[in-house]
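*Asks:* There are structures below to look over.
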Structure P
Amino acid sequence: MRVLGVDPGTLVTGYGVIEEAKGAFRAIAGGDIKMDSALELPERLLKIFDTLVSVIDEHKPDCLSLESAFFAKNARSALFIGHARGVVMLSAARFGIKVFEYPPSTVKQAVTGSGGATKEQVEKMVRLLTGVDKKMRPDVYDAYAAAICHINHSAVAALGPIRRGRGGRRR
């Protein structure tokens, strides 16, 4: 399975392509899309779209994963991030790629074992799980984490529902 994880933002959007084979994660590509704060919002959104379309076209992910919307303290920031999220979803739809969303705490839990993990803990675990050895922006590690989260959740879903026999024991 190959998953594109994205951490959307209007100044920096992180992306990371993770491939899972035989229970191991391999980082295929990752980077950040940095925008000049002097650019108008439409130009920033176009840059996100163009870059992600290029990444999807080159790496052919099976799906896209990102953190679900959260409630920001600043309504303006939340609105801008909502625009960026829409463009991320549009880039996936352009290729017919399904989008999966996970709450931030679920992404952190899937990678570190704790839903309240810090950015540093997420980075450390992503590096351990994928073998990524170069220093990158936190947004890239968050994107890799979103991809890993989806892979882990897909593996659990593939196991099917838990069936319980008599006495509540698992069969």
Structure Q
Amino acid sequence: MAYRHVRANGTFLNERELYLGATSPEGRPGYHVVTPLLLADGVVLLVDRGFVPAERRAPDTRAAGEIEGPTTVSGLLRLPLDRKPYWFLPENSAERNYWFYVDPPAMAKAAQLDGVLPFYVDADATPNPGGLPVGGQTRLDLPNDHLQYAITWYALAAGLLGVYIVFVRRRLAEGAASP
């Protein structure tokens, strides 16, 4: 089910936004705005609405993008990891509302929500009013740099072999020159 295109209808709970630390494709610091979407049956779906620059984190700086009333969200279904993705990644900070990775149960608890689904949706690039948040942040076209890596490692191995040959030749020359 991961990365399947989905649509959901509901009402955003804008007052319970969560902020996932991120950088823009250009490398600017900011956040992904994760907003709970209350569905008609009372279940809550977390929606990563997209990127906002660090200076636009506060909802009042992007008021046009705070959609009120019923709305439709389309995007990619994402399954969260059952653990922290990297050992060196800091722990999420629920008390500061600063998240390093998506953890629906912990996010639901921090936002005081019940009935949160165990997956979330990354909103697609459909423009939001006012331009923020900018959706469509999920990379689906991953680069294949394997040839570059192979050339690098073989070049390093060849260089090391060259250094070893020079070392051995000098040792042999020193041994032959001594009486």
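Nothing in this text is a laboratory measurement; each read-out follows from the coordinates by a stated rule. In this text, all values refer to a predicted model and were calculated from it rather than measured experimentally. Cβ atoms are built from the backbone, for glycine too; each structure is taken alone.
*Asks:* Out of P, Q, choose the structure whose coordinates give percent of Cα pairs over 11 Å apart, for residues 80-119 alone equal to 63 when calculated.
*Replies:* Q
*Asks:* Sticking with this one: Comparing relative contact order in percent (Cα under 8 Å, 6 or more apart) across P, Q, which structure shows the greatest value?
*Replies:* Largest one: structure P.
*Asks:* Another question about this same structure. Determine which structure produced the value -7500 for helix-only ellipticity at 222 nm (-39500 (n - 2.57) for each DSSP H run of 4 or more, over all residues; to 500), calculated from the coordinates; the candidates are P, Q.
*Replies:* It must be structure Q, since only it matches.
*Asks:* Quick check on the output: 1.00 is FRET efficiency 1/(1 + (r/R0)^6) of positions 8 and 128 (r between Cβ atoms, R0 = 30 Å, to 0.05), derived from one of P, Q. Which one produced it?
*Replies:* Q
*Asks:* P, Q: which one has distance in nm of label points 7 Å out along Cα→Cβ at positions 64 and 96, as calculated, at 1.6?
*Replies:* Derived from P, not from the others.
*Asks:* Out of P, Q, which one gives -0.49 for log10 I(q)/I(0) by the Debye sum over Cα atoms at q = 0.10 Å⁻¹ as computed from the coordinates?
*Replies:* Label of the source structure: Q.
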